[in-house]
Structure I
Amino acid sequence: MTIEFYERHAEDYFRTTVGIDMAVPRERFTKLLSPGARVLDAGCGSGRDARVFHELGFHVTAFDASPRLAALARVHTGLPVTVSTFQEVAWREAFDGIWASASLLHVPRAELPSIMRRLRDALVPGGVWHMSFKYGTGEREVEGRLFTDLDERAAEALVAEVGGLEVVWMGVEPSRKPQTPDERWLVLLCRRSA
């Protein structure tokens with residue numbers, strides 16, 4: 001359902017998200033990484049952040065579940081963006097950081113713990129992980145996309161259920177997208193336990 005939405009609207013989505021200013025959350029994430037760290041952009045969308053991480057000297061791996069978005073991201077970043085789903089993640093201790101900006105929010109709540117364990121296992125011990133969800137509770141469908149919304153309490157419960165992670169930072173931030181100024185986002189920065 002959600003992948004089909006992005007396949008149909010790839011160019012529009014790319015155009016409306018590629019220029020969003022993510023400097024503040026990116027800096028919060030990158031200051032916890034060593035120079036040249038290995039970063040996974042999980043659900044990279046337009047490739048906006050993967051491109052910046054690459055320009056900052058990080059070794060970037062990026063994937064998206066939408067073939068059309070992955071193709072657009074490949075052109076934008078100059079990186080080999082692969083087509084893959086969260087369910088296919090099988091890396092083990094391969095990355096120093098994972099960036100999952102506005103991507104895990106499309107995973108059904110019942111599947112989030114197992115998906116997050118896959119991603120946690122892809123991190124080295126001590127590795128850091130940025131993720132963001134629309135602020136709220138429960139699941140909903142909007143124009144053919146599934147959203148799992150989280151508030152602070154739900155996020156803490158989810159992290160505890162996944163295990164092996166500690167929350168380094170959590171906050172509620174305004175939307176950075178001009179089209180949705182009233183939206184709020186729950187942003188998490190976690191570290192894989194040593």
Structure II
Amino acid sequence: METKPLFSTIVAGKYKGKKLMLPSLESTRSTKAILKGSLFDTLQYDIVDEVFVEVFGGSGSMGLEALSRGAKHAYFIEKDKAAFGILKRNCEAIDTMHTTALHGDSFIVFPSLISTFTCKAYFYFDPPFSIRDGMENVYENVLKLIAAIPQEKAHFIAIEHMSELELPQNIGLFTRQKTKKFGKSSLSYYM
């Protein structure tokens with residue numbers, strides 16, 4: 001039996017209504033529309049002409065939404081080969097000039113990527129939930145990754161995580177501003 005491809009839609013901005021393919025649910029977990037809306041309601045116009053980095057790229061829906069809403073460039077890192085193929089197709093369908101999709105392990109690629117930045121960026125972390133096989137230490141590793149971000153390179157950091165997980169008040173030099181719950185997923189904001 002052939003499975004139908006899954007899609008999400010860009011919600012607002014110059015690419016509003018454009019469809020994005022989603023990877024299979026075995027390789028990634030797509031972000032809920034309500035959660036995406038909340039993030040971009042928080043960011044509003046702050047992301048205009050800014051760099052947005054989706055550290056665990058998946059389909060690229062968050063970075064492509066940021067681009068649609070005025071970000072000047074979106075970077076994505078994705079380890080899963082099938083998901084990366086879909087991410088590349090989504091970037092090509094939306095905007096090849098202002099997107100960079102990197103295939104590899106976020107824990108290895110991310111530090112070298114931000115070392116090339118000469119400006120501040122907005123960072124979005126949506127790691128695989130720790131209930132997945134092989135992901136038991138994912139949040140611990142994400143916190144180490146965030147703590148190593150130079151403060152002069154970050155406007156804002158958002159982390160999508162399991163609601164039952166209480167993230168620390170401080171990660172390195174960054175302080176949690178708020179956490180919003182959306183059922184099993186939550187968003188925590190750091191500056």
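Out of I, II, choose the structure whose coordinates give distance in nm of label points 7 Å out along Cα→Cβ at positions 149 and 165 equal to 2.0 when calculated. Answer for the origin of the read-out: I. Across the set I, II, distance in nm of label points 7 Å out along Cα→Cβ at positions 37 and 101 reaches its highest value in structure II. So distance in nm of label points 7 Å out along Cα→Cβ at positions 61 and 77, computed for just one structure, reads 2.2; which one of I, II is that? Source structure for this number: II.
Any read-out appearing in this document is the output of simple, stated calculations on the displayed coordinates, not a laboratory observation. What you are looking at is a predicted structure, and each value in this text was computed from that prediction instead of being measured. Cβ atoms are built from the backbone, for glycine too; each structure is taken alone.
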